[in-house]
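Chemist: Take a look at the structures listed below.
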Structure I
Amino acid sequence: MEISRIQKTKNVHRKAKISIALTFLIVSLVGCSSASQDKDAAQSESAPVVEAPIIGGTVNILTWQTGASVDAAVKTVAKLYEKTHPGTTINVTILPYEQYEQKLQLAITGGKTPDIFQAASSALRLVESGKVLRLDDRIASDPLLSDDSKVRTTAYDLAKFDGTHIDAFPTGTLCGMQLFYNQDLFDKAGVTYPTAAWTWDDFLAAAQKLTVVKNGKTTQWGTTLGYLRGWDGGWQAIAASNGMGSFLDSSGATPRLAVEQPQVESAWQLLQDLIYKYKVAPTLSTEEIFKQSGNSFQSGKTAMVVDGCWQMGPYDNAIKNLGMMTLPVGSSGQSVGPVWGSNMIISKDSKNIDTAWDFLRWWTVTQDAMVPFAKTSAACGSAIVKEFDALLNTPWVNIPGGDACANSLNNVKNFSIYTPNWGEVYGKVIDPTWNTKLLEGKITAKEFVATLTAETEGKL
């Protein structure tokens, strides 16, 4: 654990006062010396004294809900920082994800921008308007954070919203996506457990064998869509494993979605076919029935699901014999997944920038701050600081295939989209058509490609 910055600051102040006192004493003793010596002494007196930043005061943080255990861990870390840094107060506000963007914008507009806030789709717009503190110099001058032998410095790429500058800090851990499965349902059906060599065709074949229909009614599904419905690395994992290029084309005057790629269309069509053609996944309306217990997988009615790392804890609690594996391999011969980090932005308007930065850094480089996440199964992935890998591995060591948590990060891409109007375009154009038309089987993937090409052109 790091030495308190408060104590360091007190020592620096004490040494500074002694230094100043000695300077005045020396000047008085040599007052009768040569003119050049007097000039040098005067210059010495007027030189600025560089002091260490004072760590203290209040830092307000705004973020969104990730899950009960993760949210509790964040608040625990804040309280631990206050305890180890006397004179500091860390206020954490955690909002439902669907409310976050709007309330953040209202806070900024009202002149009450949080000192720290999580990067959402509006991040690039805030960068362009000068609201974000860039962290390149702070990281480059930090002996630990700039050392790629000790830190996964590639994590900083997640926070380069403009493609160049580090505009946020990815705190704590990196997260991927895994294939979760119910061993008991596999055993009952006599289906071999997933392996790292599985293809998406193997996934489909197993889902068909694991789907149970009695008297014309499905009583068990082979899979459910899980986070394959997501747009920041969900379905893109399928498309990327099949050789999809960049999903965002920034070569023109304005960015555009490169949805005309065959890998995109085939990934979208697969999701629809899992429900309506192969009938191995529940419809969205059927899945809603299981919402109270989480989803159909947690209810024991579905054999496997592709989902994010944050679901390991809830799934492990719900499923007696949980198994895990990396994502299936695509036609490219590779398993490709998303990588996520909790990108926290420091407001350029913050009145307490040094303490805000010190807290984010401390959160990531201090072992005590990692413990709450390991205890709450919130660390299905890898630490940004490599030294903490063993600690963060503890939640999954007893789960068969649990090392998929770390292995899922071996071949990853960042699929998050940061354009000035992405949030609005997604909310008004993409999401409604995605959920109420494509995933309801009302239009084909090819029709969805045509729709998005026309309706998002020039709007991002």
Structure II
Amino acid sequence: MIFTPRIYQKKIIDFILTHDRGAVFAGMGMGKTSSTLAALEELKKKDPGAFPVLILAPLRVASSTWPQEILKWEFSLSCICISGTPARRRKLLNEKADIYTANYEQIPWLVSTLGAAWPFRTVIADESTRLKSFRLGGAKSSRARALAAPAWDKVKRFIELTGTPAANGLIDLWGQMWFIDKGKALGKSFHAFTSAFFDAYQVGSSAYALKYEPRPGADEKIQERIAPVSISLSAEDYFDIKQPVIMPVNIGLPEKAEKVYKQLRRDLTVAITGDTDITAVNAAALSSKCLQCASGAVYDDEGACRALHDEKLLALDSILEEAAGEPVLVAYHWRFSAEMILKRYKSAVLLEKDPEIIARWNRGEIPVLVTNPAAAGHGLNLQDGGHILVIFDQWWDLEQYLQVIERIGPTRQYQAGHPRPVYIYHIIARETLDPVVLARLQSKRKVQDMLLEYLKSDK
């Protein structure tokens, strides 16, 4: 199949060709992968010195999505996925190709192994939020820290791709933008960035545990500064699509589970059975324990799973019944939730690395596909298999939440030629932390929406 870019994809291609370093902020289903490959194919003709190219991405996307897109659209680009044992990876590095793909976890190994012989002249950072933790003088992320030196000493072009650049707020932008302009827009250091645009508040007893709140007008100023090196595209500007239909399904906790939940929240500890307690050592641990209780079980201090209730499973029963045989994608956060779902529904399948599972789902052969948003959030095409998603466990991560929705979201449904609504069911335990998390996710989304709106290329 020959690639024919849509109007918005031409904008992505032109941006990449005219910017040695830049960030492409485009929502799911906007064709960032194919557009980037089209730009690289054109770049190969105009600037061979920009090759070879290293594409960094989540594991499944690096090993599957990028190579498959090259084959699908018949690009004349050779590609090698760097994977396997260290010996195999070294062998693959010695083979000649235009593009090499690798997952972010391999960055330290790549930098250490290649050293001064680093060959990559262009780096594409797919899902660039993986770089958000970069800091000068001690990055929180060892991967980002390892990439920092070759990113400027050896790399000619550096392009970032993501649909959620500021999923958890504007604070996420500095680490990503450093690889684009070395701090020119947002400050030479993270401290300079936060000092200029945020107020810091100490959280807890540690002086190093700080919460940053943007000052009034900070978002507009930040948007202005990064606009010259970024492009933002939203599907809503180019497609006539409807928003997902959000369907909250509220449940109540049984008396025993409610008692455990309330005592844990009040005392930070509770004994269920035997000699082992459930203890939350701090606010973060309490949050996790409360959300576990809301979902049906809790891990005790020895790591054992203690079942509390099956109310969310009963709610899922009703949703599946209402679906009347339509395939349903179920997103979980806690491992015990996945185990409970798989045990209850014999036809359910856990989404794993096997590409055949994705193919079976898209052929409509899997009634219930169970997935963790952290594993399924990037680069997977699941829209052919269904249009119903159940959020079984509530969790704080907005990026994962948005990404898993978009696996079957309206944009992808539209592109795949499926004229059907997308239904998102949230199973919410009343009077627990569940509704608070959902409300927080919705409020956090506003910052990102405003950021992307300002940065639209056709403003």
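Chemist: A value of 0.30 was derived for FRET efficiency 1/(1 + (r/R0)^6) of positions 100 and 292 (r between Cβ atoms, R0 = 35 Å, to 0.05); which structure in I, II was it taken from?
Modeler: Clearly, the read-out refers to II.
Chemist: Say we calculate distance in nm of label points 7 Å out along Cα→Cβ at positions 372 and 388 for every structure; which of I, II gives the highest result?
Modeler: II
Chemist: Further question: When percent of Cα pairs over 40 Å apart is computed for each of I, II, which one produces 23?
Modeler: II
Chemist: If you don't mind, there's one more thing I want to ask. When distance in nm of label points 7 Å out along Cα→Cβ at positions 124 and 364 is calculated for each of the structures I, II, which structure yields the highest value?
Modeler: II
Chemist: Out of I, II, which has the highest value for relative contact order in percent (Cα under 8 Å, 6 or more apart)?
Modeler: Comparing I, II, the top value of relative contact order in percent (Cα under 8 Å, 6 or more apart) belongs to I.
Bear in mind these aren't lab numbers, they're just calculated from the coordinates by the rules spelled out. The model shown is predicted, which means the values in this text are computed figures rather than measured ones. Cβ atoms are built from the backbone, for glycine too; each structure is taken alone.
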